[in-house]
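**Q** Below: a set of structures, written as structure tokens.
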Structure 1
């Protein structure tokens, strides 16, 4: 069954954390779309310097969660810092959670989830430098390669990408997760 996945990123995303999941998703025969703040190209960060540029497929002001089966948030230090202050980004993220759709975030990617207010009461992991941000937001933080909590997949660093990609694909195949009763 065909799936369409949004990869939300802007300048300064960690290249491997966008490229590897994108390739893994496309290997499933699924469509990926890089969604960003503005059209054109966004520049990656690779290791200790700027990396390749990637073409933006759509802009955040022109999309809705209804168009996608899942959301991927790569990390990088600059990327989430720029995304987490944009109201369209926060609404987009909140909608995926409200709809019970899978969301996968790696490294610093969960910072945008904190700002969207969707992490309280979850089990998650991340790069250690934002561990306390997540704990302060009400997360049970675990130092594991990949943590899955009701369709939310999180990992720590690029070294965890194989486990991250595997669990992300598994959750997307499962589809929407049952929303808690209100």
Structure 2
């Protein structure tokens, strides 16, 4: 049986969501794919290259840097909501949380996540400014929105999607409101 690089990334992504970092082991993934470890090394130089592919997949799911996303959602509050809504509805199951936990012990991963998060935080602050918040308040709300999104799965991941969306919407509404 021959598997592609994408098959390895898919298997690793699934394992990451189900078992966390410990699930992303070459031997374990090879068994789940029904191939030898040699297949892995045909596609990846080392485990770090697979981790980089997982980070790329996660960052690729983010839409706020896509011009079509901005153009299709002119309301800043709705843009913010779409980010968290799509995070819940796209079907990921803990991969982001696992990668963030992994970053606690891996400086390279932490730096890559920090760069991506800084871009997202800047985007969020711009949306809050567009909603009429002063700079310092917009920055604070951007940080709170980041924390809300980051913690969403850990806080509510065991609920069904409808309940997760309802809980997230309450938090969103509170953060975008001037009340």
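Throughout, read-outs are computed from the coordinates displayed, never taken from laboratory work. Predicted, not measured: the structure shown is a model, and the values here were computed from it. Cβ atoms are built from the backbone, for glycine too; each structure is taken alone.
**Q** As an exercise: FRET efficiency 1/(1 + (r/R0)^6) of positions 18 and 74 (r between Cβ atoms, R0 = 25 Å, to 0.05), calculated from one structure in 1, 2, equals 1.00. Which structure is it?
**A** Details: 1: 1.00; 2: 0.05.
Clearly, the read-out refers to 1.
**Q** Suppose semi-axes √(5λ) of the Cα gyration tensor in Å works out to 34, 16, 14; of 1, 2, which structure was it derived from?
**A** 2
**Q** Say we calculate distance in nm of label points 7 Å out along Cα→Cβ at positions 42 and 66 for every structure; which of 1, 2 gives the highest result? Could you put the intermediate results ahead of the total?
**A** On the way: 1: 2.4; 2: 3.2.
When distance in nm of label points 7 Å out along Cα→Cβ at positions 42 and 66 is computed for each of 1, 2, structure 2 gives the biggest number.
**Q** While we're here: Of structures 1, 2, which gives -24500 when helix-only ellipticity at 222 nm (-39500 (n - 2.57) for each DSSP H run of 4 or more, over all residues; to 500) is computed from the coordinates? Numbers along the way, then the final one.
**A** Working: 1: -9000; 2: -24500.
Derived from the structure labelled 2.
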